[in-house]
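> The following blocks contain the structures, represented as structure tokens.
The numbers here are math on the coordinates, done by the rules we state, and not lab data. As the structure is a computational prediction, the values presented were derived from the model and not from experiment. Cβ atoms are built from the backbone, for glycine too; each structure is taken alone.
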Structure I
Amino acid sequence: MPVELIVGNNQQRTEIPEAWLTALEKGGALAAKEIRSSHLATDDAPILEHDCVEVALVDDETSARVHEQFMGIEGETDVITFHHGEIVIGVEVAFRQAAENGEPPLRELFRYIVHGLLHLAGHEDEEPADRQRMEAAQEPLVAKLWPVVGEGI
């Protein structure tokens, strides 16, 4: 059963074109399919329970509030993933990180979606070895699917 992604722009500070939301939904669905078939970290990964994953694009203020409330950590962050099938992405963080790395902002947002989906597949990134395993799955997926996400944008 395919996973549908619904990407909502829940912030006003950074302009996000409608075409980007559509591209992220399409690329995210493809990433979810690949992750389900090839990148599960556990047999009971939450991604297996969901036919729909919601992605909320938020500003720094909202990101910091969610980060503090649910993780007990102060300050904005890039991605927070909830096992019930929601991924919260800090848009302003993504744009800053993209500029720092010389990446298109859309690609960075897509990277964060893949990252969140990998968390739903049971991957963790607290410890250096876990982070390395997660990035070894994440970056090839981003590279492989980016042409689909970025086409026509």
Structure II
Amino acid sequence: MSEGGEKTRLVAWGQELRRVHARLREALSVTLSTSDPRDLLLFCHGFCSALDGHHRGEDRTLFPAIAAAHPELQDTLRNLEQDHSMIAHLLSGLQSAVDRSASPEQLRRHLRSVAPIMENHFRYEERALLTVLEGLTLDASGTQVLGPL
């Protein structure tokens, strides 16, 4: 692959991260705005799966690659992984509410507790990693790296 083609491929990781974050933001918005209780249960389940899959991909594939190429980012990556753990705990509560067919208001309360933490996490991650992603060499699929979105 030519240098220009390779550069385009590498920059795409930052673009892909922003795209996935935008899709997760939209999924949360759609989930919060649905009025049909059955759709709300379904959308909550889908949102939990998508956000959890995104974070698992980062923890398993993206962050180790960044750590290998940029050891100076160990503290940043550790902070992001801690965010993932906190968000996973909140998603577990939401998934439990979905599993017991909680009321729409209870589900929305869970979603509203995830929303600001997710948004702060995404902003921090983008500020800290987008420049690094522009030069990261990573031979993996988007799904492996950033989840099934």
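> I have -18000 for helix-only ellipticity at 222 nm (-39500 (n - 2.57) for each DSSP H run of 4 or more, over all residues; to 500), calculated from one of the structures I, II. Which structure is it?
Values: I: -18000; II: -28000.
That value comes from structure I.
> Out of I, II, which one gives 27 for relative contact order in percent (Cα under 8 Å, 6 or more apart) as computed from the coordinates?
Working: I: 27; II: 46.
The value was obtained from structure I.
> One of I, II was used to compute distance in nm of label points 7 Å out along Cα→Cβ at positions 77 and 141, and the answer was 2.4. Which one was it?
On the way: I: 1.8; II: 2.4.
Answer for the origin of the read-out: II.
> Something else about it: Tell me which of I, II gives 3.9 when you compute distance in nm of label points 7 Å out along Cα→Cβ at positions 37 and 133. Show your work: numbers first, answer last.
Details: I: 2.3; II: 3.9.
Value 3.9 for distance in nm of label points 7 Å out along Cα→Cβ at positions 37 and 133 corresponds to II out of I, II.
> Let me ask something additional. Could you tell me which structure in I, II was used to calculate distance in nm of label points 7 Å out along Cα→Cβ at positions 29 and 45 as 2.6?
Details: I: 2.0; II: 2.6.
Here the read-out was taken from II.
> Can you say which of I, II returns 1.7 when distance in nm of label points 7 Å out along Cα→Cβ at positions 69 and 125 is computed? Walk me through the numbers before you get to the answer.
Numbers: I: 2.2; II: 1.7.
The structure behind it is II.
> Thinking of I, II, which structure, once mean count of other Cβ atoms within 10 Å over residues 53-60 is computed, gives back 18.9? Walk me through the numbers before you get to the answer.
Details: I: 21.5; II: 18.9.
Value 18.9 for mean count of other Cβ atoms within 10 Å over residues 53-60 corresponds to II out of I, II.
> Using Rg/Rh (Cα atoms, Kirkwood Rh), for residues 21-92 alone for the comparison, can you identify which of I, II gives the largest number?
Biggest value here belongs to II.
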